[in-house]
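S.K.: Structures are listed in the sections that come next.
Where a number appears in this text, it was derived from the coordinates with a stated rule and is not lab data. A quick note: this is a predicted structure, and the numbers were derived from the prediction, not measured. Cβ atoms are built from the backbone, for glycine too; each structure is taken alone.
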Structure P
Amino acid sequence: MIALIQRVARADVVVGGERVGAINRGLLILLGVEKDDTNEKAERLCERVLGYRIFSDDQGKMNLNVQQAGGSVLVVSQFTLVADTQKGMRPSFSRGATPQDAERLYHYFSDCCRRTITTETGIFAADMQVSLVNDGPVTFSLQV
């Protein structure tokens with residue numbers, strides 16, 4: 001399971017012209033689910049993402065996590081994160097979970113976040129337009 005996290009001033013996701021999720025200060029989480037991912041991996045990744053200290057403290061050092069910074073999260077499924085791009089000119093998605101497993105684990109991860117922080121989501125497998133103002137820019141890839 002892979003989470004590409006971006007510290008944002010604001011972010012939103014639109015599906016079919018309708019805004020389905022939006023946050024102000026917080027994290028945009030692009031989530032990729034691999035074949036062997038489990039509920040346990042989703043919980044561990046959730047803990048890592050929510051605990052990752054990438055917000056500035058009073059001294060300007062990255063020392064606060066999203067909760068300590070008073071932020072929220074926007075979780076968006078992104079199967080392209082699990083692509084194998086080592087060979088050729090076209091990505092392979094053979095590492096990706098089945099659509100059913102990916103959807104289940106996407107919702108499980110989102111619910112895990114929702115237990116402790118305000119959480120918005122996109123719509124799984126929808127054609128989404130994601131907008132963000134990356135704060136920094138600060139972007140990290142976390143994997144379990």
Structure Q
Amino acid sequence: MSFGGGVRGVLAGTYRTADGREELFLTFAFNAAQQQFRLLAPGIVDWATRGVHLGYRRNYLSVHVDDVLLGDRRWSVTGDCTPGEDCTGVQETAEIRMTPADVAYAARWQAATGFTLDLVFNGSGGVEAARAAGGRDELTEALLAAAGRFR
């Protein structure tokens with residue numbers, strides 16, 4: 001392997017002992033959290049087991065939806081920006097916010113796909129919406145009623 005400045009080195013290798021055993025050597029320090037080990041560990045296991053898989057190698061994906069109670073502005077096609085975020089001119093678009101129907105749809109979608117959403121219920125946005133609506137926020141109520149269906 002070549003490193004910056006033309007320096008060469010070996011991170012891992014194998015050799016045969018006089019009695020015919022093959023040994024693996026690693027020339028770097030590692031633990032399970034370090035990137036070099038995380039990249040090389042599957043190959044080390046494959047070498048040690050001669051390709052016999054001892055379980056599953058899986059990749060995980062989770063979707064964290066933050067500030068689910070807050071509203072936001074729609075993308076401005078003419079300004080190529082989000083008003084209140086990165087528009088340089090005077091761009092206005094309607095504010096959008098989830099509805100109780102969106103909560104029901106998200107719960108049904110999760111059940112149909114087997115893919116669970118992580119929703120953040122921190123209350124930000126719900127208080128403001130309740131004040132504007134005279135004391136009740138239907139979105140907050142719908143999310144709290146369905147909270148057990150989300151992660």
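S.K.: For structures P, Q, which has the highest computed value of mean count of other Cβ atoms within 10 Å over residues 75-82?
M.R.: Sorting by mean count of other Cβ atoms within 10 Å over residues 75-82 in descending order puts P first.
S.K.: Quick check on the output: 1.7 is distance in nm of label points 7 Å out along Cα→Cβ at positions 35 and 59, derived from one of P, Q. Which one produced it?
M.R.: Values: P: 4.7; Q: 1.7.
Only one of P, Q returns 1.7 for distance in nm of label points 7 Å out along Cα→Cβ at positions 35 and 59, namely Q.
S.K.: Okay, next question. With helix-only ellipticity at 222 nm (-39500 (n - 2.57) for each DSSP H run of 4 or more, over all residues; to 500) coming out at -9000, pick the structure among P, Q it was computed from.
M.R.: Structure of origin is Q.
S.K.: Could I ask something else about it? With distance in nm of label points 7 Å out along Cα→Cβ at positions 91 and 123 derived from the coordinates and found to be 3.4, which of P, Q does the value describe?
M.R.: On the way: P: 2.2; Q: 3.4.
Traced to structure Q.
S.K.: One of P, Q was used to calculate distance in nm of label points 7 Å out along Cα→Cβ at positions 83 and 107, giving 3.3; which? Walk me through the numbers before you get to the answer.
M.R.: Details: P: 2.7; Q: 3.3.
Going label by label, the one that fits is Q.
S.K.: Right, another one. Which of the displayed structures (P, Q) returns the greatest value of mean count of other Cβ atoms within 10 Å over residues 51-58 on calculation?
M.R.: P
S.K.: Figure out for me which of the structures P, Q the number 39 belongs to, where relative contact order in percent (Cα under 8 Å, 6 or more apart) was derived from the coordinates.
M.R.: Numbers: P: 39; Q: 18.
The read-out was computed on structure P.
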